[in-house]
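Just below sit the structures, each encoded as structure tokens.
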Structure P
Amino acid sequence: MPRPSSLARALQARALQAPTLQSRTLQALTLHAGVLVLCGAPLAASATNGYFSEGYGIKAQGQGGVGIAWSQDGLAAATNPAGTGAVADRLDLGLTWFVPERSADIGGNAFGPNASYNGDGTRNFFLPELGFTHRISDQWAAGVALYGNGGLNTNYQDNPYGRFGATGSAGVNLEQLFISPSLAFTPVAGQSFGAALNIAYQRFSAKGIGVFAGFSDDPGHVSDRGNDSSTGVGVRLGWIGTLAPGLTLGATWSSSIHGSFSEYSGLFANGGQFDIPENYGVGVAYAPSATWKVGADIQTIRYSQVAAVGDSFARLLAGVPLGASKGPGFGWRDVTVYKLGASFPVSDDLTLRAGYSHARQPVPSEETFLNILAPGVVQDHFTFGGTWTRPGGDELSAFFAYAPQQTINGNQSIPPGFPPAGFGGGNANIRLKEVILGVSYAWKP
């Protein structure tokens, strides 16, 4: 990972190249807050819709993640860069507290008795975010968003794979940080097009899974290699259009981003390759009255296109070793997420929000054995939020999200059984529950 001093210099150079703001104070806040987010980002790890965040920006997260056609803050480009032109000049700085509960159990296994395992050795995670937008002219606007895209973390003090010979505590940690400078163009009123450069930093570590080294074509790079990092670049494109008074549609697409962890070339397929998957979506927002506003998004995340994530662990039993070309993976399916959200101003200075999202289950029941390490199985999020507008226009926003416990039970009836026969058979069951709380403050010149 680049040193904080290097990150600070890079961000400062970007700030010096940006258009002059109406407020030098706001520009200084952008620089210092950006450094804070970059330095704090390695503390973040999450798992919501697979390992993507439920939404981006505190306001969107309070309404089920809805934001493709409904841009509200400086994090708009994280969802749809066309929204950069819709939120005027502002700086948003936020922090989300993420508390997951991960666990697993193994039953009917020949190598040991039925047992349950708690993966909450690390319990609290903090995800900083920053969004900055500036209108250059009537038709052009620019911005930058810094945010945690998502991640995964498990930390089992009692190693679930200990019955097979693994030692020490077990778990993985995946973190993803995005820096997304964006540009939006509004050729005519009500029609906006946007593009963002997605600069993605990933960090990964795995421990306590050395038992799998004997099934790898690079056994020295499977487990306990410390932190490894990767940086890649992609693009996100978007459109937002007003079709009728109060009715807005939006669409967005993000390319896949190449990533690779050489220290774990014996664990992940294709010699450690770990791309961030392509994703895309459409959204609608409608204001049926002068007060209420409702919206909906449909998002697809193509996990199956990333070999390390989407390839089935069953490939190992077909003779393909870990780390090989098209080698075994976690067996995740593509995920489609349906999001609903609404907002209602209860007074001139207070707006309340609520939302719900549902995602297709990424982990099939025949893939639970390896996913003890990555139980990203929650499907439903219930969210509430609000914004208080202070005298002068600055905003204080907050949200709460709850993802009820979801359990995926292993299906031994699907050959070869998970755990497979070579690991003594039986079933591995995995579960996850989440509580999320976030706050942000927005400065407006």
Structure Q
Amino acid sequence: MTEGSTTEPGAGSVATAGGAASLEPPSEVQDKRLGGWGLASLFLLPALLALVLFVVYPTIYTLVRSLFSDDGKSFVGIGNYTTMFSRDATLTAIKNNVIWVVAAPTLVTALGLIFAVLTERIRWATAFKFVVFMPMAIGFLASGVIFRFVYQIDPHQGVANAVLVGIHDTFISPSEYSGALPRPNAGVVTQGGAFVLSRPVSAGQQASLPVVGLPPTKIPKAAKPAQAPVSARADAISGVVWLDFTPGGGGKPGVVDPQEKGLPNMRVEAVSGGKVVAKAKADDQGRFTLTGLKSGGTYQVRLAASNFKAPYGGVDWLGPKIVTPSIIVAFLWMWAGFAMVLIGAGLAAIPRDALEAARVDGATEWQVFRRVTVPLLSPILVVVLVTLVINVLKIFDLVYVIAPGDVQDDANVLATELQRTAFAAEPQLGLGSALAMFLLILVVPAMVFNLRRFRREQR
């Protein structure tokens, strides 16, 4: 033993020449470790209790409950699961969930990718991100209420149909006389939407076509007092079409009275053998002349159905055929910002040297995006896609709020079917528990995939 150093048996430490200990006694180290674990366990205990109370116990109880009858008294085994897959409502819900899983995550991820790339190229990127991400702060319930109004079929209430009607009417003028009716007992009948004189008219004769049912607001401003038709040539039919209604009362039905208005631009046709052989438009006084007819020939005179066609009212967005795609659009509006933010973060981490090298090699912007940007972003894209799949499988709020009661069956998904089954006026708790377990089974693989991917990235 050298001078200036000591060793005491069982002390577990070595004193150096300076007198400092290089090692602590093993018992003290072990005590400190136990103290650390104890402190960590103390902090983790509330979370662990909450996990057991609100996740583990309900899951086990639901699994057990799914094996019993609705009243919980009879053990039925997999009977509830068999019943679940034999119901039309469940099959519709599964079909709609498949549509959701295939369409919604893919579209949201693609839209988020486009937005993320655009934010690097536009001047007001921060404002753009704010606008796109803002729906995430609204919540599913509020978003459902918003889109319930957006999809109202009345163009005066629903934004979607207001836009469609505006575009449609820009290119195709709406009918001026929708809602009009032929004067009863005046020899005018309705056929396929057209107003037809019941008696044939010969060339050289006159035709009178009285119309009723038009409110004053629908009479064109250019309309003037109606005038009786003038005599026609031997190869023509002259006539008048007018609103057979005298303001304030009076007048004779089927007769042109002084205060009654002609109906300008009314389309009139002469039909022979089922074919239109002559056309004309009424002037401001309602008079028209059908020319180019055979002298002595007889024709059926009618007001074309296009005169009375109902105005374009838009699309029934919440009808049974397209209610699910309409709700998916609302989901896109909400989650595009989430995808944009995550993908944008990944995009900012891409080495710019790789992009510049591709451009120097002569690659176009599309080739750089497709062959460089997207492959480098693939880990982020997968995370976003899988996260959205998990959310889509559990979708409930939007479907429940947006879909009207009469199309709930058509928009049904597994989560709404679970609610309708387990929380109805006459609850089917066994069947509802089976639906809950089936939904859990569908979600678990996506969650496991995400956890494994996170672990691989950490390694």
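Brief remarks on what is shown
- Once distance in nm of label points 7 Å out along Cα→Cβ at positions 275 and 339 is evaluated on every structure in P, Q, the highest one turns out to be Q.
- Entry that produces -3000 once helix-only ellipticity at 222 nm (-39500 (n - 2.57) for each DSSP H run of 4 or more, over all residues; to 500) is calculated, selected from P, Q: P
- When distance in nm of label points 7 Å out along Cα→Cβ at positions 195 and 387 is computed for each of P, Q, the largest belongs to: Q
- Parent structure of the calculated result 1.00, given that Rg/Rh (Cα atoms, Kirkwood Rh) is the read-out and P, Q the choices: P
- Each of P, Q could give Cα extents along the principal axes in Å, for residues 83-250 alone, but the derived value 73, 57, 38 comes from Q.
- Of the structures P, Q, the one that 21 was derived from, the read-out being relative contact order in percent (Cα under 8 Å, 6 or more apart): Q
- Origin of the value 11.1, where mean count of other Cβ atoms within 10 Å over residues 51-58 was derived from one of P, Q: Q
Read-outs: derived from the displayed coordinates by stated rules, not from any lab. Model, not experiment: these values are computed from the prediction. Cβ atoms are built from the backbone, for glycine too; each structure is taken alone.
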